[in-house]
Structure 1
C-alpha cells in the first residue's frame, strides 16, 4: 500500500502545472530632432521710480515751480510715456541725505505687424537659428547597443533601451 501511495503521489505531482509566469519585455527607441528657427520678442514697458530722504523736491513746468513734487510718467505717445524728473536739493546742509530716480523707457508700439523673418525692435529679444542636420543619426542593435551621432547646431538625439523582467 505504501508503494501505491508513492506512485499515486508522483503521478499527481507530474500532472499539476508549474506556476512560474515569467514575462520579458524589451523596448527600444531613438528620437532625433532638428529644431526650427524661432524668435521671442517681448515689448518692454515704461517704468519710473523715486526714493530719498533728507531732500526737498520740486518740478518746474511752464515757468511755474511746484514744491514737494515727485515727477513721474506723463502721457504716452506710441507707447512711450513722457517723463518728468524732479529737481532735488539737500534739506539741511551738513546732514545726511539720499536720493535716487530710475527711468526705463518703454519700447514703441509697432504700427504694423512684422513681416515673416523680421524681428521687432523690442528691448527683450531672443532668437534661435534653425537646426543644421550634419550627420544626425541614431541606431540600436538587437543586442541593445545604442549609437548616437551628433547632428550640428540646434539638434538633439536621444536613445534608450528598456528591459523589463516580471515574475508572478
Structure 2
C-alpha cells in the first residue's frame, strides 16, 4: 500500500522533468575571434619578441584549433611556424597554457600527433569563454615564447572583455 503514493508522486513529477529537458535550446551560440582581432594578437606577439631582438613564428587558432592567422618574423626559422601551430592547437584544446601540461608529455596523451606540451602556447579567454589559442616559437626559451604569446593576448584583452 505504501508504494502507491510513491508511484503516484513519480507519475505526477514526470511532466516537470520532461519539461526541463524540453526547455534546453537545440543550438548553442559561440563567440569567435574576428580576423582583425586574431591578426592583432599575432602582431602583438611578434612585436613583443621583436622588442627583445627575438624573431618568432606565431599562430592564432580558433576554439577548435583551426588556424586563423600565422605570422613569421623576417628571419625566424621556418620550423617556428609548425611548432607555433601545434602549441596554439594544444592550448586551445586543453584550455590551458602549454607550460602547465609538461607532466602529461610522457603519457599517451602527450604522444598524440599535433600536440606540443612545452611552454609557448596560451589559451585566449574572455568573459569566461574559450575563444582560441596562440602559440609562439623561436625564442631562446619556452618561457619567453609564452610571455610573447601573452603579450599578444594582452594587446586585445580589453576589447575582448568589453565585447563579452
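The numbers here are math on the coordinates, done by the rules we state, and not lab data. These numbers come from a predicted model, not from an experiment. Cβ atoms are built from the backbone, for glycine too; each structure is taken alone.
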(Q) Matching task: 24 is the computed value of relative contact order in percent (Cα under 8 Å, 6 or more apart). Pick the structure from 1, 2. (A) 2
Q.
If log10 I(q)/I(0) by the Debye sum over Cα atoms at q = 0.32, 0.33 Å⁻¹, for residues 37-76 alone computes to -1.03, -1.07, which of 1, 2 did it come from?
A. 2
Q) One of 1, 2 was used to compute mean count of other Cβ atoms within 10 Å over residues 61-68, and the answer was 8.8. Which one was it? A) 1
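One of 1, 2 was used to compute helix-only ellipticity at 222 nm (-39500 (n - 2.57) for each DSSP H run of 4 or more, over all residues; to 500), and the result was -2500. Which label is that?
Computed on structure 1.
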Q | Which entry (1, 2) yields the derived value 8.5 for mean count of other Cβ atoms within 10 Å over residues 109-116 | A | 1
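If Cα Rg over 2.2 N^0.38 Å comes out at 1.43 when worked out from the coordinates, which of 1, 2 was used?
2
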